[in-house]
Structure 1
Amino acid sequence: MKLKKYQSEEYVYYYGGEEVVELPEFEYRESDIRGVWVSNVVNIDTPKMTDIESYKAYLVDMVKNIASYNMNLIIFQVRPTNDAYYPSKLNPWSRFITGTEGKDPGFDVLQFVIDEAKKYNMEVHAWMNPYRVSTETLDKLEMTLEEYLNTLSETNFARCNPDCTILDGTNKVILKPASEKVIKFVTDSILEVATNYDVTGVHIDDYFYPYAKIPAELEEEDYKKALAVNPELTFDDWRRDNVNRMIESVHNGLKKLFDNTGKKVDFGISPFGIYRTNIALDENGWSEGSFHATGVCECYSSLYSDVYYWMEKGWIDYVVPQLYFPFERKDVNYHDLAAWWANIVKKTNTKLYVGQAIYQMGSNEVWANPYEIDNQLRLNCKFDSITGTIFFTYHDLVPGRNETKDFGLQKLKERWVK
């Protein structure tokens, strides 16, 4: 089927305006990944606990609802802000469970979710944010960095190691990407979960160097140390190398776990949807980059996350680019990026799942088409290398937010529930 714009006879084209987007018939494949992110940061998908029983009841209903879509994977956020949804020797209990960082909720939340998921033959991947410490700016909190760190649990790594923290461009607190101590701590935190829990994967999203860039002067001292070793190293390459070293460290740790115990835990990354712009459009781009408007956010140059390099090196097992763009958006769209990722992944041994924006359905005019997500699922079937879909985020699987989204959810069940 040739795709037309919503409520229009005009066709949707790939970049350049010559090739019409064609949608194949949907093909259900049992082996495909059908998943959802459960976002615990600032209680996006799970509430603050008032009592154990009602909290557990919420989690039971949540997993049951996910299973009602015939999903087979839950990506559960277990370390949203340098904290934990499980008893940890390294990170304090999350404030997003009880309202107080470090307060024991009375049960192991991660283990409970794993146990519930098993009842429906669903796997769980543990989702970690490597660097984030605060979700609000120091300006909004009306605190200095020292004052804020002192509000954290006494066991919080950031409070214990203030020299390992840094501020982003909006004065939010993160861990220093350049710090070897941070790299070891993040690796150890991920391996703690991979070792002790029956998770089949560990997962990092798009938050590497922050979208609100760290002011360069705050990293000048660390960069000068790197220059003393390698005078040819550019500042941007140094930033990318900081993240590279963390990714490689996690990979090496997981490989060692497998070599020592036979336990295989996949390592997945969900990057921002644009890796690099094509050099034909941007002189700073890449010869194999994607086609879309210039001046957009990119993994490579904006977030210093060299995702394709990690894929080439075999450091990650799967990638879930966040293709949170509809077919009809003018600057960046779903079809051009889906086709790009489906092609580039073939040059590596990395599995490709697509992150899709169920949360956007009905939110504005370019997301007004009730068939948007269904059409995206159909387009995915065009590419053999796309072997799964992950939806952001869980609460958007619950009907009642708007008619467009509700229609999309019903179509999803028609496609997936057999």
Structure 2
Amino acid sequence: MSKDPKDMSREELKHMEYKRVPEVPVGTVPPLGVLPDKMHAWVIREDRFGEPLQSFQEEMMDLPEIGVNEALVLVMAAGVNYNGVWAGRGKPVSVTRMTGKDFHIAGSDASGIVWKVGENVKHWRPGDEVVLHCNQSCDTFCGQCAGYDPMMCQGQKIWGYETPYGSFAQFTKVQAQQLLHKPKQLSWEEAGSYGLTYFTVFRLLVDRAELKPGEKVLVWGAAGGLGVFAVQLIKKMGAECVGVVNSDEKGELIMKLGAKGYINRKNYPNLAWKDNSTPEEAKARMQDWKAFGKEFQAKMGINRGPDVVVEHVGKVTFPLSVWILRKFGRVVICGATSGYDLNFDVRHLWMHQKKIIGSHFCNGEQAARANELVLSGEIKPVMTKRFTWEEIPTAHDLMARNLHFGKFSCLVSACRTRTRPGTPRRRKRRPRRHPLPAF
């Protein structure tokens, strides 16, 4: 390189020449303008589909080539989501068959540094610190993308699940429209933890449920990755919620985040829906449903069901979600981690004029609006555990076994480095145990 990148203008950075090196050690940030031929990555392949400790294996991979509307990002930290577990299992769909590649790098959350940009990229340059949203569209400016909602685009995909290059690698390639400003007050691991779940909940509550001030909400899995943001956003929007958790420790967490109350589902052993139940099991389930409904009303201080249910568990909870709603209430569903085949009494839907609304991630404009609340500090990530690069399979294993709450984040290039490219290392900080945001 003839000129130091530190002395380049933003336009010069876009067109700078890169120095090629064989590889860069994991946990280091090379000087800006250095580009390795190979990158370290945690790779999933079809012949080892299974649980995370089996399916995630470290390999050296070629650096991906970027297109004119794309960016190459040096991943500093990557968030853990359940779609990484699905990817590793090859269920409910095979990610390799979906993408047509013989490999898959999972990961739909990341913070990082823009390392290289395509010719048509106007607003971002190498060196910019970013977080990523995970919605990709056709990139051809079709009518849906340009004039309606990119989520309606026939080419819409979730980056890191429906595309082969996700965040559990030193570098990832994304569409430039996925780039968002990294909140300066957050560490790399905090910034890499929140995108997928928070942006999903933002669209679900703001644009799909059209939540109104004063409404009452039931949130399933309220201490999980989706729930911790639903609780905060519901309060921010002037509504109130009761969250469902499986321990008092998790209940205390969501109370700090702004919930009006919590219900420990362990107190209702017959709550979950089971197909082919005996008459005795069905009777016990209805008794638990009624008691659960009464506890919701007591915690909320009302004598009716919720206006909105935030549903992402699916098979075992969905029948109760429809049943418990008040008349004209809305179930808004964005996932089904317990199963997709839903069985419920539809009479409660039409006779009480309830609504079932589907919601899937968000578009770029919604992600940008949501991110502004993090930039201003009004919404806070709830990162409960940090993992090293070597522990990425372990983090997914804990999530697969439901041994988590809040968000997990994994260090990639941020490990033992300063935040700027090419700067000296700093002394390693002692990780905080289950840090909670201050409110």
Structure 3
Amino acid sequence: MFLHTKLEERKDQIRVAFIGCGKFVSMFLSQFSNLNKIEIDSIVDLNIDQAKNNCLKSGISKETVSKINFSNSLDQIIDRNIEIFIEATGNPIVGTVHATKILKEKKHLILVNVEADITCGKYLSDLAKDNGVICSMAYGDQPSLILEQIEWARLNGFKVICAGKGTKYHPSFEYSTPNTVWSHYGLTKERAENESGMNPKMFNSFLCGDKSAIEMCAVSNAADLKCPSDGLTFPPIGFYDIAKKLIPKKEGGLIDFEGQVEVISSIDLNKKDIPNDLRWGVYIVIKAQNEYVKNCFKDYGMVTDSSGNYSAIWRPYHYIGLELAQSIYSIALDNRATGYTKKYNADVASVAKKDLKVGEKLDGEGGFCARGKLITSQNSKNEMVLPLGLTDNAILKKNISKDEIIKIDDVVLNLPKEVIKARDYQYNLI
């Protein structure tokens, strides 16, 4: 809080570098001319011409673009005078390698790449601490915003009963592919991909449930919250009913545990919009710890369940890359992350979207082959489940039936040593 006042007192520029220049970073760039004391030193992207074009389309002037150092390799910029690196490739394997290099160079890191965070985040957070730097979640993405609400609640003495976000979910969406994704958004391929630069695999991951599992995994690991017993259930709930329904089953609600994550849907099983949906937002449910607090809930008109014990707060939208500057300023001015992985509670399992054949190559989050399901890390280790973050380019050694969980022994993996070390580190914590 009060970062703007601290910013006014800072003399030096905050030098940053981006790794990956897709939609999220482009949204940040669209705000860049309105931000104070941030200097873009470098942008790393495999397609430099496209990265430069994204900068220009986002409103960055040609003069400013000409001053940015563009490269197609992190190794070429790692030694530059950069205070904060922002990893935004969306690739969990590549992202973990990048993150490891950055943290070992004792540079701060913002992981827009939540895929890397849920695959190897506990290792990376501990590596950051060992090197005296920060590995932060990205403000603007829903996990960081949920954690902000959780921090507020716990700091003020409330017990967090449930935390999560909204989305547009239907069971049939779980089998969506990059070829079918845009019709669900009411967009054409031309409008989505060519005009707006939207990645079909990434946006399919929002639709098929992968991103929901990934983001709730991140919240579980950062806030020490439980997973539902059998994965996310996506109940269709409007925001005025959150405090009524996202409470324990023993109290007449829908959740398995006090202190768990859950995602709510903006449509019902007939695919009809529900009233007061929270499709783009985040929420938490809190519990009054005594009768006086319960009466305060009532006296001040707070939304509660019928008992008056449970209340909820929510934020209707998240602004994605438009509010990433919050993380940059928080690190530079307060030496503080906007959320980070503290535990290894949860993983995202890989579940076959279709019948898969031996020799077939998997294609990662939001792809054609597998979808994600939130599970506990204990189950992940005990059953040697293949994490969704490790599926890209994994080759099947056996046939897998549709809806079957894929195991590590079912595939041939060719992982970098950084990822192997990180996963072994996390398994050994259990």
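Rule-based calculations on the coordinates, nothing more; no lab input. The model shown is predicted, which means the values in this text are computed figures rather than measured ones. Cβ atoms are built from the backbone, for glycine too; each structure is taken alone.
Brief remarks follow.
- Origin of the derived value -0.82, -1.13 (log10 I(q)/I(0) by the Debye sum over Cα atoms at q = 0.19, 0.27 Å⁻¹, for residues 39-86 alone; candidates 1, 2, 3): 2
- Structures 1, 2, 3, by distance in nm of label points 7 Å out along Cα→Cβ at positions 207 and 335: label with the highest value: 3
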